[in-house]
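No value in this document is a laboratory result; all are computed from the given coordinates. Everything quoted here is computed from the prediction, not taken from an experiment. Cβ atoms are built from the backbone, for glycine too; each structure is taken alone.
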Structure 1
Amino acid sequence: MSTEFHRIKQLPPYVFESVNKLKANYRARGDDIIDLGMGNPDMATPSHIRDKLIETVNKPKTNRYSASKGISGLLRAQAKYYARRFGVKLKPETEIVATLGSKEGFANIAQAITAPGDIILAPNPTYPIHQFGFIISGGVIRNMPAAPDENFLRFLEKEVVNSNPKPKVLVVNYPSNPTALHASLDFYRDIVSFCKKHDLIILSDLAYSEIYFDTDPPPSILQVNGAKSISVEFTSMSKTYAMPGWRIGFAVGNERIISALIRVKSYLDYGAFTPIQVAAAAALNGNQDCVNEIRQCYKSRRDTLIKSFSNAGWEIPSPPSSMFAWAPIPEKYKKYGSVEFSKILLKKTKVAVSPGIGFGSEGEGFLRIALVENEHRIRQAARNIKKNLFSDI
């Protein structure tokens with residue numbers, strides 16, 4: 001019997017594993033690790049959302065199986081959010097599905113729409129599920145540039161003209177994880193026009209729609225006239241409302257594609273626990289001051305990171321959005337590559353980050369730094385780095 005299963009063989013070694021093991025070993029011996037690796041929000045979920053969860057969980061009927069596509073009140077709340085935030089009208093019954101976070105949504109939409117050998121255009125570097133959800137489903141990935149510029153459009157045209165079979169899906173992610181790049185509505189207009197002409201499905205990941213600092217609020221691709229005919233967009237409550245462990249996200253847009261996702265999900269899950277869905281609806285419908293407070297918290301951490309790391313000798317571009325900084329490896333350490341430098345950083349400074357190559361081959365030479373520690377801890381990380389990596393500067 002073969003020792004490896006077919007789909008597992010399609011997946012590369014988990015590049016974060018060696019760094020995570022080292023981090024666990026240091027913690028086991030009592031070391032204080034400043035963990036800027038995983039994008040795992042550390043803030044408390046706003047109290048009115050928690051209160052609604054507690055209120056609802058005490059009602060016995062809410063302990064039963066829930067609705068796989070999402071309870072009607074939650075779907076209506078998401079429709080109101082899109083109308084309020086983007087001016088986009090959505091039909092809750094047919095154009096919205098609640099997902100167990102955007103990651104599950106991407107994985108299952110890949111299962112729903114991918115046939116073996118389908119060509120999928122996905123950014124590089126990017127959040128891994130954008131590629132591996134399709135690889136697991138039998139798709140073939142072709143890399144696209146991450147930056148939303150003229151080169152992206154030229155590359156897109158080249159891929160469509162030269163590919164046989166023709167690509168089926170284009171994945172976009174702005175604000176981007178890990179690069180923090182963001183796109184304009186004009187860029188979305190260009191790709192929607194092109195993809196409609198060439199019959200491509202667009203999947204847009206908008207998980208960081210509310211985490212922005214030095215830019216206008218990020219647009220939705222569904223704001224483009226006619227985009228809904230070929231597009232589905234994913235959002236998440238994890239970052240917007242500090243609800244990562246609650247696992248609530250959404251897919252919205254094209255009715256046919258949403259229907260396919262609902263069909264797949266109906267075989268796989270009964271939806272999130274009903275009290276969580278009720279609390280999520282309360283978050284979307286309630287006072288949004290908490291969203292701005294969370295945004296300002298990330299901005300303060302961003303500013304602290306950029307300033308303190310610069311003072312330590314490490315110049316990092318200031319991200320205009322998202323909860324990540326995309327940091328080039330310092331010149332004197334570039335020869336080690338992102339995985340080995342992540343280990344050096346952890347060993348010498350007790351600061352954990354994510355190696356850039358974990359987000360694709362084009363991520364080599366970079367590290368992703370998550371804004372998931374408070375300002376005091378970020379400044380401490382900078383002091384550790386200056387003392388142990390740049391003491392000669």
Structure 2
Amino acid sequence: MARPVHGGNLAWAAAVAGCPASAILDFSASISPLGPPQSALAAIQDRLSSLTAYPDPDYGELRAALSEALKVDPDWILPGNGSAELLTWAARDLSELDGTYLVAPAFGDYFRALKAFGAQVLECPLDLEMLRSELTSGTGNAVTDGLCVSRLSPFSAVCSLPVPSSGSASRGLLLNNPHNPAGLLFSREAILPCVGQLGLVVVDEAFMDFLPPETGESLIGAVEQFPNLVILRSLTKFYSLPGLRLGCAIAHPDILRRWQLWRDPWPVNALAAAAAVAALQDAAFERQTWDWLPEARRELFEGLASLPGLRPFPGAANFLLVESSVSVARLQKILLEGHRILIRDCLSFPQLGDRFFRVAVRESADNLRLIAAIKEVISH
């Protein structure tokens with residue numbers, strides 16, 4: 001079985017470990033360990049009878065729930081079959097430009113989607129050593145509720161390319177914020193100048209909902225001001241529903257109407273839509289997640305940082321990027337075979353390779369089990 005390029009491939013992990021997939025403790029997929037919320041599961045149960053009918057093609061109830069949660073007019077929202085589907089249509093628009101800036105290392109699906117339409121990719125490599133220095137020293141950053149927020153443009157200081165000139169309207173930008181896998185959180189003020197200079201800016205905020213609104217840096221509120229700005233959101237990571245495939249785009253209605261013409265009808269199934277409506281209204285689950293994550297992330301960061309040869313990066317989301325002095329491929333294999341623990345190697349990120357791995361933040365007992373297992377491996 002080929003080595004996976006995404007996290008969460010439990011079939012591959014079980015084959016390596018020689019155990020059932022259910023026995024694997026998965027740190028490779030950045031999914032909340034607290035869900036799915038019971039409200040979403042109950043909604044799925046209640047809607048089973050609806051499977052004999054097609055979903056509402058306009059997704060009126062779902063768009064109304066998203067509108068209420070995101071504080072955006074429903075006409076500016078398009079639900080999708082996961083944010084990956086919507087990324088495909090964003091890439092089609094970006095491919096019409098002369099080039100698209102991509103902050104690397106970058107999620108592999110960005111390259112897939114852009115190359116599918118022949119887009120010209122202009123990589124902006126993150127300077128990871130400079131980034132580490134800035135995250136720890138505060139240079140060019142601000143600290144908000146313990147989070148280090150970069151005030152620097154994606155094109156300056158931490159990237160090797162200069163800020164695009166005002167003549168760059170024929171180019172685009174695809175950026176995730178918080179950045180995956182580095183965990184960097186860019187501020188609104190760092191990204192908005194790029195929006196004003198480029199032809200199209202697509203910001204993937206798949207992990208933004210792990211931050212409360214008062215500490216997040218979402219650009220959803222700027223969409224109505226900038227018709228060239230598109231925001232992508234995932235509803236599966238925060239609510240632990242990746243198997244349902246659900247996301248949404250927030251953008252000018254003209255963009256969304258164009259995408260609607262390109263895609264298949266009924267991209268969101270009835271059960272996914274019902275679960276999303278319930279989850280979006282579950283304020284208690286939302287608050288539980290926001291209360292849980294900071295302490296769990298701190299515990300995992302400090303535990304990994306205490307181990308010889310490991311250097312974790314401070315992160316703003318529910319995962320941490322870790323630099324390793326030993327081969328990650330070997331570490332991953334030993335953790336699977338000896339401990340039935342799966343970490344996300346970074347071999348699919350060319351800039352990172354075999355000396356970096358990414359781990360999701362899980363509940364305390366799981367985090368401590370991971371730290372103890374890695375300590376045992378390193379000590380031998």
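Taking -11500 as the value of helix-only ellipticity at 222 nm (-39500 (n - 2.57) for each DSSP H run of 4 or more, over all residues; to 500) derived from one of the structures shown (1, 2), identify that structure. It was calculated from structure 2. When distance in nm of label points 7 Å out along Cα→Cβ at positions 18 and 154 is computed across structures 1, 2, the figure 3.6 traces back to 1.
For distance in nm of label points 7 Å out along Cα→Cβ at positions 26 and 282, find whichever of 1, 2 sits highest and give me its label.
1
Structures 1, 2 were shown, and mean count of other Cβ atoms within 10 Å over residues 194-201 at 20.2 was computed from 2. Supply the structure label, taken from 1, 2, corresponding to Rg and Dmax of the Cα atoms in Å with the calculated value 20.3, 59. Working through the options, I get structure 2.
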